[in-house]
Structure 1
């Protein structure tokens, strides 16, 4: 090959390599310029432009009618650009000046405004006057920006539902937490151009990106019905409630639901707190006990036992049951509250009398499998799904270990642990025709422009009982209020149905002497329920029918009138004649039981009688082995005290419990332990 040809090939190869390189370079330039250009431009802007965040206004929380429950009010925040502060050489002067205006230590301010960061907040939520004063000083590197803070115009009203937001407007509890994303909004920014040294360029470009306000959350709660409930709770917690006689309970709740939709119209709990100043209240006041605490419901649970027995056709309302004063299960006698029993009665009268043996008979006829089926179907032992954090699931006795005796106690509302929201939801299913509804707190979510973003949709969980069973039980429970133990919830001209309940408190696996959880659940109108109301009062020596029924009566009356539900034609104007043994004596004052342990029987009886108590004895012997209630327990004046007799002083080995229902009122007088005693004179 000639040198000339070889040179031409080399030149061609070199030309090809240069062309390929240029082609790759052009392609790469096109990719960077056209494909990645906007992205790289944003990065460049990030180096040159630094934003001062502008907080959005958090969305409002309203009741179902649009009444304001939580809102955001304008405030301002003082910020610093540390690079500019350091560049000015006036760090100490700036810190001292701000310290006087913001009432903060100068050393803390100096440390903050000299940090190695692009932006630092010096003080959030300052008043407009303070912000104007800071701006007027024109301190280098110091500025103010828009901010907002949460305000609750009704103070503590519905505090456990609403919750509260923190200093950065982030939801911390309640609806503020569960719907935080919907209400948060989108932050804006004030963009300013800075040099590489972090100093703002003179006459530089400035951009304002407006924040976007959050959505409004409209609750199912009715502000007025909530106020009715909290008014009654306030009476209870100050000892001024009906029959409270100055006794102050530990806590109390009133819940109101629309049984047809599952909408919560009120969920009130005391003690409570003011979300405007939540830091100043003990953390225990922020606990939503209606959702997070469980308790043994007592006789209010008999509504569920009755529903299951009617649905499974294990009883007929007109069928008769003979109450001889006790029911024997596995060799143990659980006594009726009425000495000697009620004798022959129909199952309607069993419900009116809240007769323990009659309800135990229902449970035994159902059997363990069916009973547990209805426990699960009515939602016990599982979360209801209400939109509140920390909801408890309750505690059900282990089915595999449960005996016929456990079935007896469960049938009358003992042994199992439920939450107030579970019981309310279950009773609502009985009231609405037999469908278990999911309890709901949010009616809809509305955008700042007024458009409904998320509409309300009722959620049916499952059908539990038939409409015919629901109708029949509503009539029976109406008879309980008109003729039986629930007469303190009677409303002239309205058909009201309901049931009382009292359970002794359990702590560390043992019953607490002299303290009860009194409750009442009712709904109205009984033939077409609009409202279901549950009251639960924790830590009183009185009973459900005496102290828990009157607040339900008051809330029902005011709420029905407020909703425009007129008195019904043909509804009773006075309670009917109660069953024998259901007379209603005045509720007595609380009294302290004297301790008579180890005393001779005659001396013990004399001491108790002198103190105004009735005396019952159990066993044989000349000395007192044990007593129920225990010495120093606080119970209603004139209550019965059971004395265990023996040949010499000592403590019995058996652990026992029972429940007494004195006329319309129910109470459990118990020793530590959970097993019914054969010879106890009183039954649930």
Structure 2
């Protein structure tokens, strides 16, 4: 059944077929106009239809500078909505989660909604015995194993905000987040597998809890590695679960109370704790999952993002379970033991909705067409991309080689702060155009403006902003830092307008093309990383006096960090020191942050106020001839020297 057709009037513009429209939850374009006339009422209707509320709200939307409230007075529980209500509706034996483990000789495991509910109840009771109650923060530092889903939903059941930290992050990165969030308990594992080899995670967890408020560490036995053990603080997951009751009443949570904290890379180098509430986030997660991915009861959705990122939270956990569908959890590397593992996983588990990052797709393009050809991908109905803009060639390869020209490609734009996808083409409406994300989700108001906040003409570059009322899943603030919240998101264009810090273009039909970040944040393999965070890591080395980090376009990862380093003693510069600094960053932050290049320079360009002019460095690494106005630099002479260093090392 052909699901999309090509518009003969314009190259590479695709529209849903009649079959696709019939299956789609939304196929009438008038929904945009209807929703945008009164977004608050629109979202209120969706929230009531899609979720179970213990108590209906008293007001739909309230806004004051820096404070956003949706469904105030309403009471709800995320765990109940993801599990209990489906079990009560007769889905106890329906598969909720498929886990595909690494090593690949281990059996795939399936959890029904009833089984998952039992495990969540038991671990919620474990947390209770460890002293965790409503409002207590719980750190989760786990690989992609079933216990990560169980831990998240157990926290939500108790009203204990979870803060998940990417398991590839360093112990130091974990420590920063645990201390800032004041976590009472940490859930981790002895280790995890990467390309068939067990790696020690507990050693990093121990570093992470040092000096924090963590009282107990719950450890999942994943690899059987011999790990360092503190009997006063550490406890095995399986031992705690043995005697736990499988009954735990869910807490009734006020809609605006904290569901989770998720740390994102800040432009100052200090991670920001993004706060997400409960009721509004759940409403947005439910409806964007259902409509964006056209998710039905018989679908199997695979979001490849790690649970440590917002994509993993919303579309690899909450969203599919809220809708009562089946989700797939995948452990390991996409190309191990061979480049066909993703496609084999789709074939064996009859995946219908596949959601991944352009970086992964570009990697598979390089492996060659023969790998997807080995497998039956006919179960696929919809493809999605996330994390960074996707180029046309990669989009078309994905559409043709993976989707067989039968699956729409949904190019989603969103951020940690927005909680869910807010710009893309709906499957039953379209069009699907390479490099163009699409229209704002119904009931969400975006605009592209100039530096003064005035809307630009169609086709002109500008700043992407969100108008009031902002989407219900938006951040509630920056944890313990309301000033940073206002400064980062509500200052450039005034307290009524959310600043995304992304550049964009918009066409006459409202379709938006994202052009990239306009601040000092880069997207490395779809992962958000600030220049300042990498700079802080490098500056910690005893031989470094100063450094500046900028992104460079990369055909595989989208962007990679490039470091310009000023040494205390220039004679110490060497290839060995470059490698040492790269390792220093990997150990300090994690492998994602490793600089792709290190240049030793005598100085970096600065304004008279001492601010590093990173746009000049960005221009140099991109090979641009014109670097813009240099008259504001206090040291313009350094620019030619930096150019010479870069040119010499490229030869």
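Since every read-out is calculated from the coordinates, none of them should be taken as a lab result. On a predicted model such as this, the values are computed, not experimentally measured, just so you know. Cβ atoms are built from the backbone, for glycine too; each structure is taken alone.
Observations on the structure shown:
- Taking percent of Cα pairs over 23 Å apart, for residues 387-490 alone as the criterion, the highest value among 1, 2 goes to 1.
- Comparing Cα Rg over 2.2 N^0.38 Å across structures 1, 2, the highest figure is found for 1.
- Computed 25.6 for mean count of other Cβ atoms within 10 Å over residues 139-146 - originating structure among 1, 2: 2
- Parent structure of the calculated result 16.9, given that mean count of other Cβ atoms within 10 Å over residues 19-26 is the read-out and 1, 2 the choices: 2
- Which of 1, 2 yields 4.8 [distance in nm of label points 7 Å out along Cα→Cβ at positions 91 and 291, calculated]: 1
- Structure with the greatest value (metric mean count of other Cβ atoms within 10 Å over residues 59-66, set 1, 2): 1
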